Structure P
Amino acid sequence: MNDLERVIAVYWRQPDAEAAVDAFVRSPAGERWRPETVLSVPVFLAHVLDANPHAAAGLVDEIRGGDTVKVEMVAQALNYSHLPDRVRLMERLVGERAAADMEAEGAEFQTLVPSHPVHVDMLWMSYFATADVVYLDRIVGLLAGWLPEPRLQDLVGRAAAEPMVREQAMAGLLAKAAEVTLAAHIHDCPPVVAALTRQAQTQDGLAAAMSARLLARLQPS
């Protein structure tokens, strides 16, 4: 885990916008990052900047004219953000044409409908940046699409040629991403346990059953 990943992982309980921006600026060149990171970190930055508008200008100045991947990530963060001067900052970062193409209202990740596993990472970034448990509840809810691994792989293999199975295959992939990431954080993030408990206590459907199964991992063997 690098410095930026460490800052992100604890930001929900130790929010420090300056440390987060500094860790991003000091992080390795963007082309060395996984594609999922390049797509999801802008979500984290957007939330951080929305809550700390004073940090936005400094970030733009630090990144402008530097590593092209990082410039694109900050541009996407500005596009997602709700900063009052987001257009001016975008112009300063990448020019007037990009500023003219910005989404008018920014992004609302509470209403994001996941259609790719990277969207699960985006929901995690939203949680880490805001500590809003609505994002954890959204991730836990994805467990409703869980499929046994052989069935999932069969559907994924057929999805390209059979449109009828694509939706179920994607639901299975989203559920798998949710399961893996929830399991990764269940021991060090108590709100994850609380979100799983809320779902398990409904005793309603596969998401509740999978939540109970994940919670069972906390029991001593």
Structure Q
Amino acid sequence: MTTLHRFATERLLYPCLAASALAVGLLAGRDILGPGGYRFLIWNLFLAWLPYLAALWAAWCAGRGPLGAVAAAPVFALWLLFLPNAPYLLTDLVHLPGMDFVWWYDVGTMLAFAWAGCLLGVASLHVVQGAARTRLGAPAGWAVVIGAAALSGLGVYVGRFLRWNSWDALLRPRGLAANLMSVFGDPAAYPRIVGVSGLITCIMLLGYWTLLTVRRAETNLL
């Protein structure tokens, strides 16, 4: 097995590429066979790739020694900032009733994008946990996974219901902070915040646990 192939295999690059290709292919087929539209899904899928690429970058930096670990810190922050874009694709299912094409094709298309987003999110968790475990130990690795999944769930709520995105944390931090303080100061908003954030967090952690279980089973078979 070549070094590049091993790198891609260990970091789930092939499944991520295949899932993304299926999603884009189905949307392209809808353009050919039906009414078209919904190309914003491709943009959302691109955003879902950003945390995965940031995770690879952060892991590479962390493996370069003490100076690399320092350089990995801001990249890790970018990974955490953009991670909610991956499971956010799950919430695009809200557009399903208005797609107005063959229902099973539309369902398949939306699920393909949702699956690609979740897979990219879980894969990036896997990459970052590996880097954190190597540098800081297993407990720190798990703390990163659980904390990132929880913050990702909150980020999905902020994106879908408050209509902010990851870029706004960099470009409009004051407006975002003011909106968050206003919402979190209203107890009536808590059920939705907890429900949405908790659901996404559970999906991310369950997906990650499933990945680890499969990988351990494969190791035992070798």
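Quick look at the values:
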item: Origin of the value 28, 25, 16, where semi-axes √(5λ) of the Cα gyration tensor in Å was derived from one of P, Q; result: Q
item: Distance in nm of label points 7 Å out along Cα→Cβ at positions 42 and 194 - structure with the largest value, from P, Q; result: Q
item: For 17 (relative contact order in percent (Cα under 8 Å, 6 or more apart), calculated) the corresponding structure among P, Q; result: P
item: Which of P, Q yields 13.4, 38 [Rg and Dmax of the Cα atoms in Å, for residues 2-129 alone, calculated]; result: P
item: Entry that produces 2.3 once distance in nm of label points 7 Å out along Cα→Cβ at positions 18 and 106 is calculated, selected from P, Q; result: P
item: Structure from which -21500 was derived, helix-only ellipticity at 222 nm (-39500 (n - 2.57) for each DSSP H run of 4 or more, over all residues; to 500), options P, Q; result: P
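A short reminder: the numbers here are calculations on the coordinates, not readings from a lab. All values reported here derive from a predicted model rather than from experimental measurement. Cβ atoms are built from the backbone, for glycine too; each structure is taken alone.
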